[in-house]
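Input: structures, listed below.
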Structure P
Amino acid sequence: MILEACCQLALEAATPVPAIFMLRPRSGWGQWVMREEYVIEPHLPMIEYTDDFGNLCQRAVLPAGHLSLLASCVVDTADRIDVQRDAAFVPIDLLPDPILKFLLPSRYCQADQLADLAKSIAGNIPPGYGQAETVTTWIHQNVTYRYGTSNASTSALETARSHAGVCRDMAHLGIALCRALNIPARFVSGFLHELDPMDLHAWFEAYVGTRWFTFDATQAAPKGNRIAIAYGRDAADVALLTQFGPLNLREIRVSVGPRAAA
């Protein structure tokens with residue numbers, strides 16, 4: 001399906017504030033960016049660079065006052081995510097060098113403290129895709145999706161204890177449990193068609209069978225029509241806005257839907 005997605009931010013600064021945005025998707029596996037629009041008002045110079053994870057980042061010094069940013073795209077997305085239940089576990093000594101960092105504990109994904117839980121969930125499953133799928137199913141069945149039960153500092157360890165959270169928390173828990181099983185896993189932020197309520201979304205990918213596969217514990221079954229914006233070790237690496245001074249995010253609006261007929 002060809003999707004139109006849009007994220008609009010309304011910001012206010014009392015003084016000039018350096019900031020980094022991460023709102024532009026790249027073409028890649030399962031998605032082709034056909035068109036983009038990136039508008040900031042009032043107009044100001046912006047510099048784009050690619051970070052260590054391959055994400056497109058935009059940096060600028062935001063002036064004092066009100067400011068709006070609109071990032072929209074038209075993307076040809078896969079209607080189904082790839083499922084390969086026989087995808088094998090990749091021995092650590094055979095992993096490509098850039099993948100190794102996704103095995104390590106990170107700020108929100110304390111894999112080293114969740115080994116016992118990971119083994120109790122998927123320790124008896126043959127290593128590989130099946131373990132990541134079992135972890136995802138366990139989270140979907142045992143963690144309640146509920147707003148107000150977590151915040152920006154909530155970690156995978158806390159979600160494992162509370163059994164409640166939102167997509168960000170479920171992704172962190174899935175990543176930590178996979179890493180505890182020696183399966184590389186990374187955080188993904190982006191858009192999902194028919195998400196209710198509509199907002200930016202988060203899921204995770206696991207590296208098995210020599211490639212990345214998508215897993216989303218908020219969904220009862222594999223679901224396509226998603227647009228990945230950014231990848232990282234956890235949410236700390238993929239913030240849509242990183243500010244270096246006081247900045248008020250007054251409003252955020254997100255929309256995703258099929259491309260309108262010409």
Structure Q
Amino acid sequence: MELTDEQIYRYSRNILLPEVGGVGQERLLRSRVFCVGAGGLGSPVALYLAAAGVGTIGIADSDQVDISNLQRQVLHFTDDIGRSKAISASEKLERLNPDVNVIVYEEMITKNNIRNIIKNYDIVLDGSDNFPTRYLVNDACYFEKKTLVSGAILRFEGQVSVFKPHAGGPCYRCLYSEIPPAGMIPSCQEAGILGAVAGIIGTIQAVETLKEILQIGQTLIGRLLIFNALTMSVMEVKVKRDPKCPLCGESPRIKDLIDYEQPECEVDLSSILGT
């Protein structure tokens with residue numbers, strides 16, 4: 001493809017970067033990224049990917065906009081309350097950048113549809129707010145050999161990593177092998193989240209996605225980045241591929257996708273992040 005004069009001007013700050021240039025911008029415009037969720041993480045992720053010129057963005061979210069979402073889900077406005085999150089998000093992205101083709105999935109991601117959806121994308125971004133979806137997305141990406149950019153948030157903390165087991169890296173289950181037992185995780189009403197933390201973590205996910213598309217820099221494969229807003233500190237944890245991983249290990253016992261029971265809202269990651 002050849003960039004138009006308008007596109008050269010629109011993406012000029014990208015193109016000026018030696019690591020991007022015109023070739024990299026054309027690569028972005030040809031790329032296809034799937035976002036699981038259009039909420040606290042999905043909003044900044046999708047905004048920055050659309051602004052950067054990622055050509056096709058798929059957005060899956062079966063929820064409607066609630067007034068309590070607006071504290072952190074910046075793709076949605078007050079007059080969107082009651083509307084489909086996926087539709088609301090797509091409208092904002094198309095207004096931001098008409099170059100971007102937004103594909104909407106107003107449905108819950110399940111073991112019956114996810115593989116058929118993500119096979120058409122290059123990279124999958126997990127902005128889900130619950131463990132069942134997080135494990136389902138990880139497993140589907142493993143089976144479909146898709147790069148997964150994963151983010152999670154709670155209170156004043158967040159975490160980001162890139163999982164690419166098809167290229168020798170670990171998967172999410174190498175880090176946390178099994179889903180936490182039902183009932184041990186407090187609800188989002190009990191835990192809370194500082195809205196700006198979602199913006200920081202979602203933006204880091206967007207950066208990692210752009211680096212993967214452009215094949216530049218060192219992405220978070222094999223590394224877990226943990227951000228603490230209260231201390232304004234970042235900690236990095238090395239993540240190795242686990243030979244005993246139930247999914248990608250030497251003797252895997254997970255051979256197909258599993259649908260776990262879905263909780264009603266966001267989960268508390270304190271047991272994992274150590275808060």
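helix-only ellipticity at 222 nm (-39500 (n - 2.57) for each DSSP H run of 4 or more, over all residues; to 500) computed as -9500: which structure among P, Q? Corresponding structure: Q.
With FRET efficiency 1/(1 + (r/R0)^6) of positions 103 and 199 (r between Cβ atoms, R0 = 30 Å, to 0.05) derived from the coordinates and found to be 0.80, which of P, Q does the value describe? Structure Q accounts for this read-out. If Rg/Rh (Cα atoms, Kirkwood Rh), for residues 63-214 alone is computed to be 0.95, which of P, Q is the source? Of the options listed, only Q reproduces it.
Given a value of 19 for relative contact order in percent (Cα under 8 Å, 6 or more apart), calculated from one of P, Q, which structure does it belong to? Walk me through the numbers before you get to the answer.
Working: P: 30; Q: 19.
Structure of origin is Q.
Read-outs throughout are calculated quantities, based only on the coordinates presented, and are distinct from any laboratory measurement. Since the structure is predicted, the reported quantities are computational estimates derived from the model, not experimental observations. Cβ atoms are built from the backbone, for glycine too; each structure is taken alone.
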